[in-house]
Structure 1
Amino acid sequence: MIKVAKIKCLGGHRLRATFSDGMAGEYDFSSIIGGNGPMVEPLRDPAFFARVFVEDGAPTWPNGFDVAPSWLRREIEATGALARDAAA
């Protein structure tokens, strides 16, 4: 099972995820945080969004919001941005 090994906030609502197999890519969460709901509302604040961390292989925020690593990988791959991490 592929997990997120490293996560880095790139500013705004963009993250760079490095997966456990050495592949990596960027994803813009703007469309997700544009939705309604109490879990995504705090993520609209860039300072809060930047507090992302990896827990059990998933990008997670202090309010408990997380995203499945497999979903994130598919989304990055769909944009053509998934590539071997140069630092891996």
Structure 2
Amino acid sequence: MHYVYIIQSNKTGALYFGRTNNLVQRLKDHNNGSNFSTKEQKPWHYVYTEGYLSEKDAIQRELKLKNYGNARTYVRKRIQNSLK
């Protein structure tokens, strides 16, 4: 499986959109500072995930979430009660 995910910083409340094939390891990577974009705002926790059989589909969805404001806004509204 390939996953598109949203994590939220416990420290700042910031959201980060990403993609992985291993959710457990990827969160560990974010929380141990292995990711340049997220190391200053750790710790992180998952607030949303989507699963795909196709890596290509996951890549397309991640790009849509990262590059199109309406997609980001829609997901934020969809999970508003899950956000801190």
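What follows is calculated from the coordinates using simple rules that are stated; it is not laboratory data. In this text the structure is predicted, and so the values were computed from the model without any measurement. Cβ atoms are built from the backbone, for glycine too; each structure is taken alone.
Consider the structures 1, 2: one of them gives -11500 for helix-only ellipticity at 222 nm (-39500 (n - 2.57) for each DSSP H run of 4 or more, over all residues; to 500) as calculated from the coordinates. Say which.
Working: 1: -4500; 2: -11500.
Traced to structure 2.
Tell me which structure, out of 1, 2, gives 18, 50, 31, 1 once P(r) over Cα pairs in 10 Å bins from 0, in percent is calculated. Write down the numbers at each step before the final one.
Working: 1: 18, 54, 25, 2; 2: 18, 50, 31, 1.
Of the structures listed, the value fits 2.
Distance in nm of label points 7 Å out along Cα→Cβ at positions 37 and 53 was computed and gave 2.3; which structure, 1, 2, did it come from?
Values: 1: 2.3; 2: 2.8.
It traces back to 1.
State the single structure among 1, 2 that was used to calculate distance in nm of label points 7 Å out along Cα→Cβ at positions 45 and 61, giving 2.3. Let's see the in-between values first.
On the way: 1: 1.0; 2: 2.3.
For distance in nm of label points 7 Å out along Cα→Cβ at positions 45 and 61, the value 2.3 is produced by structure 2.
For the read-out relative contact order in percent (Cα under 8 Å, 6 or more apart), a value of 31 was computed from one structure; give its label from 1, 2. All intermediate terms of the calculation are to be shown ahead of the outcome.
Working: 1: 31; 2: 35.
Derived from 1, not from the others.
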